[in-house]
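Participant: I've put the structures underneath this note.
What follows draws every value from the coordinates through simple rules; no lab data is involved. The shown structure was predicted, so the numbers you read here are calculated from the model rather than taken from an experiment. Cβ atoms are built from the backbone, for glycine too; each structure is taken alone.
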Structure I
Amino acid sequence: MPDIKELEKKIEELGNAFQDPSICSNPQKIQRLSQEYNKAKEELKKLKGREDKNVIIEIRAGVGGDEAELFAAELFRMYNRYSQNKNWKIRIMNSNKTPLEGFKEITFEISGSKVYDNLKYESGVHRVQRIPATEKNGRIHTSTVSVAVLPEASSVDIQIDPKDLRVDTFCASGHGGQSVNTTYSAVRITHLPTNLVVGCQDERSQRQNKDKAMIVLMTKLLSLEEEKKQKEEAQKRKEQIGTAMRAEKTRTYNFPQDRITDHRIQQSWHGIEQIMEGNLDPIIEKLKNTN
């Protein structure tokens, strides 16, 4: 889906086209332009409504073992600090913590004003280059972590048939899979038509965990639906739409050179420690103004 600036420009161009005498005298062209114009206005309204939505963020360790898991935890901390700076609320929905205090994966919700508008460009592959604490020979290692930022969906955005769901309950687990409570409060939901699985175990009650897991499921299904539409549109136009999939290289955090590079706009920033403390505004504002 195009961004707000692209749609506003398209609407302006289509509006100007109606002033062309050659078009005014052609009913077929007027009908086609009217359809395009109305569709663009509907898309703009939907996109502007989305900018104020809360987000579900998934961070997953990729290539790099322990180092990728530790960096996943550092990225979570970075977004947590950034949220605190913005007076946003952050709630962990599901996490898989490692004995070294890293994360294999963590899913969390951020709520507040203009959350999606600020964080939507964080989706993609975040690559870290540094010397791990466990590295004896002082070699620089490259590890990857994937970040998905999804606007939070509701039952208004997408309908799910209860018959399509399988709900499993289990005891919430700690490090190494050990149970941390004796009640079956953790919830795993499988969407049978797509085989999409989501879970939540960080709330105390089964009801709360189920409600949160449903939010994550609706959000993911809506994202899949929109991604499918994007691919169909790309085929029609015979051109590729960038969707920040995992194969794409989004950002590199080079600790030895004290440099963060965003590869989408070929821009670099120094002061990596301050940025990792949540001072993301310089990067985010540049991305918002460039895209």
Structure II
Amino acid sequence: MNQIYLKLTSASTSSILCSVVLGFLGSISQAQSDAPQRIELWPQGAPGSQDRKQEPEKTDRTNGACNVTSVHAPSVTFYLPTPEKATGTAIILAPGGGHRMLCLGHEGDSLAEWFADQGIAAFVLRYRLAKEEGSKYTVDEHAMADTRRALRLVRSHATDWKIKPDRIGILGFSAGGELAALAAMESDSGISGSPDPIERNSSRPDFQVLIYPGSSHRFTVSQGMPPAFIALGAQDRDDIALGMAQLYLKYKEARVPCELHIYSNAGHGFGYRATATHAAAQWPQRLREWLVDSKLLD
């Protein structure tokens, strides 16, 4: 699928850029104009990596994979449903990859397309990688800044993208699940008075979806946290299989709505594949049902 890459800049540059883009869109086929768009989270460069924003990402497509590294200009690629399908619900997807890479194939773009078909606006997050060889980034300072910025960015465009600002969730796989859980644990209502209008928006997700999340030992629970949906395989490593079972009980004790699915014959990394038929492959349908039951999806 072709991509149209938009970089948001200053007002004057944006005006020129929009004219160019609109002219370009008018000259391409409908199939191409429907391609997902990508927006940098910080047009002037992400805090801590402004001097590297021009460095290109690297993509490994060996054996049908789509693994991305060298992320210095974090961004979201968004998949909006058609107007007749749009429900107002939105979800940010944080792919896994051990903080060494982003597995955008079975934990990113294909799932985003499925969500859009269900009427859910989906945004695939490319965050900075803390454990990539030679990286000076950290999970808490950089990857989490990217995650919270994505939540603020989507909420700031709620009207433009026909999204309900109180129905914006975050979903993460493995390392991305760690980011999703941490975002639900600690957020703010926006930075009032910030010269950046995006920063004035809340970083709180309205729901969290944790798919075999890593680093469960870091997770804490408190009353008032966003409702959670958790899915994993019983054959995953103990800190995930046992950790998520224990986390569910903590949510229950704190009266945080939570649904837990443990698939007995699955391990780590099953992600989403449209052609898969095993039981664990059905988790997106269970998630959709949970969203409806939770009144987060019409």
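Participant: Which one of I, II has semi-axes √(5λ) of the Cα gyration tensor in Å, as calculated from the coordinates, equal to 29, 21, 21?
Facilitator: Working: I: 38, 27, 16; II: 29, 21, 21.
Label of the source structure: II.
Participant: If helix-only ellipticity at 222 nm (-39500 (n - 2.57) for each DSSP H run of 4 or more, over all residues; to 500) is computed to be -8000, which of I, II is the source?
Facilitator: Details: I: -13000; II: -8000.
Working through the options, I get structure II.
Participant: Between structures I, II, where is Kirkwood radius over Cα pairs in Å, for residues 138-257 alone highest? Mind showing how you got there, number by number?
Facilitator: Numbers: I: 17.4; II: 14.8.
Evaluating Kirkwood radius over Cα pairs in Å, for residues 138-257 alone on every structure, the highest lands on I.
Participant: With mean count of other Cβ atoms within 10 Å over residues 122-129 computed per structure, which member of I, II shows the largest figure?
Facilitator: II
Participant: Given that relative contact order in percent (Cα under 8 Å, 6 or more apart), derived from a single structure, equals 13, which label among I, II identifies that structure? Write out the running numbers ahead of the final one.
Facilitator: Numbers: I: 18; II: 13.
Matching structure: II.
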